[in-house]
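The structures considered in this document are given below.
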Structure P
Amino acid sequence: MLKLGARRNSPAETLDERAVDSWLGRIGTEQVLVRAPELSGFHMLESVGWRLERPHGMPHHLVHFVVSGGCTVTAGSDSWRLTAGSLVWIRPRTPIALRADAHQQTAVHRFLLSGDTAADACLGPAMCVEGAWDLRSTFELLAEEAQSTLPYGEERVRGLLLVLFTSLLRRAGPRPSAGLLSPSARYALEEYVDRNITERPHASDLARVAGLSPDYFTRVFRRTFGMPPREWVVRRRIQRAAVLLDQGDNKSVAQVATALGYADSFLFSRQFKAVMGLPPQSYRSR
């Protein structure tokens, strides 16, 4: 049995893993992303104090990730205060009240997912996750793919949705935290590497950002990410390169390599193929 986030003043709900697997199977095989521009993608909420109220809920799943600012959310009998890095997932037909902070602008990533009464029966009404910065890039890629006209767009969207929801469902159960980097440390590392993407930061630089000794940092980093720091940095650079190649702004492969600090375009091509499975030129023309 899988525990799914404890509801306020009630015991944690438990779900049958087979039912959850079936629900994820639908995500992985059907076109479930709802194209609704007013409630999908990246938004600076229209005004300070913006609100969304659906007393009878919505026919769709609503996933709402706060990038900056904050808001309060009531979903059924649950209420949460969402700060930057927080995420809420609200199931269909759950009464909703969302209100942005009155004193600051709020930016969010959000999208809708089509509901299915039979499949959704295995899920509780809502889930809130704090410190979900590691999922921010998934939201950004989903927003890009939802607008893209490149081939295999629907397949990529389904893959990203599986990454997102399996990550959320994994967080719902007990998760060991001893010997792992905290969400705030992971976010700080991601921000540091993204700001210094052309500099090839070393493990000692990352250890300093995390506030740990280099030897201990390397061990805990491997346990957290399943790879050494250098490989993680390379993967993050290559993922940025893939985004640049997808943008279709006529930058050559050599220009993309240079923009990411590669003096050797052959090294860039080798690393790109190792991470993405095909050379950068083939990736662009796929």
Structure Q
Amino acid sequence: MQLDPFRIRDHVADFDRIVQEIVRRSEAARATIARAADVPYGPGAAETVDLFFPAGERQALPVHMFIHGGYWRMFSKRDYSYIADTVTRAGAMAVIVDYALMPMVRMAAIVDQVRRAKKWVLDHIAGYGGDPGSLTVSGHSAGAHLATMLFDEGNSPSEIKGALLLGGLYDLKPLQNSFLAAEIGITDEEAAEFSPLNHRFDKSVSVKILVGADETAPFHAQADEFAKLLGSQGLAVSKGTLPGSNHMSSVRDLGVPGTQEAKMLASIFRA
């Protein structure tokens, strides 16, 4: 029987161990890094962000938004607090974004939420010591997909300086024939409207596209296609493969200072 290339658990033997590790790391981050928790960006229960601050004076800090993955239907911002360790050590403020989950809401609602989260940051982050003119974004898996929706042409000028997209999904059509069909049921209309490969993007954004060497074939193919698309539209884009990394280890290591992933993340708001 052929394994579903999108069902990550079937391809990452230590999936559960890694999830447990990132949850522990997130608990430690919340206990040790100065933060403002559950700050609302909208009226919905899931429409909140957690802000994490580097040590020292909070004045005109670079601001970095992180959007979590989970195929739009699992995890929350609390599971990814640990990303703030990398961000704050590099001298930036971390904004970890929460959003509602499918199938309770549809894709349009989630995209609207992350766009409103970005607008909240631009409008209010100066009050927390951040510089809205130094905004960058990253996301993993479905979070990388959602991150692209913050700098597509419909949101231009995006006011985003740079983006790091890790293990992202840029063509939603193949997911309709995956295990996700029974879980979230992406429609033809959603696949057409929300596939980044069907969009144009803000040319002023510098984009790093990363994929773990041990990812399944569709993740590599989609990363290649999306990098080519952005390049053809005039964006500054680089595409890299992470040796020894899979879909879960790569995002774990994004929040572990000193790893290749963490160094690449820090580089986008130090530029």
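Bear in mind these aren't lab numbers, they're just calculated from the coordinates by the rules spelled out. Keep in mind that what you see is a predicted model, and the values were worked out from it rather than measured. Cβ atoms are built from the backbone, for glycine too; each structure is taken alone.
Given a value of 4.1 for distance in nm of label points 7 Å out along Cα→Cβ at positions 76 and 228, point me to the structure among P, Q it was derived from. Source structure: Q. When helix-only ellipticity at 222 nm (-39500 (n - 2.57) for each DSSP H run of 4 or more, over all residues; to 500) is computed across structures P, Q, the figure -13000 traces back to P. Determine which structure produced the value 17.0, 57 for Rg and Dmax of the Cα atoms in Å, calculated from the coordinates; the candidates are P, Q. Source structure: Q. Which one of P, Q has FRET efficiency 1/(1 + (r/R0)^6) of positions 180 and 204 (r between Cβ atoms, R0 = 35 Å, to 0.05), as calculated from the coordinates, equal to 0.95? Source structure for this number: P. Out of P, Q, which one gives 1.7 for distance in nm of label points 7 Å out along Cα→Cβ at positions 148 and 244 as computed from the coordinates? Among P, Q, the structure yielding 1.7 for distance in nm of label points 7 Å out along Cα→Cβ at positions 148 and 244 is P.
Looking across P, Q, the calculation of P(r) over Cα pairs in 10 Å bins from 0, in percent, for residues 108-259 alone that yields 11, 40, 36, 13, 1 traces back to Q.
Kindly point out which one of P, Q the value 19 was derived from, the read-out being relative contact order in percent (Cα under 8 Å, 6 or more apart). This figure was derived from Q.
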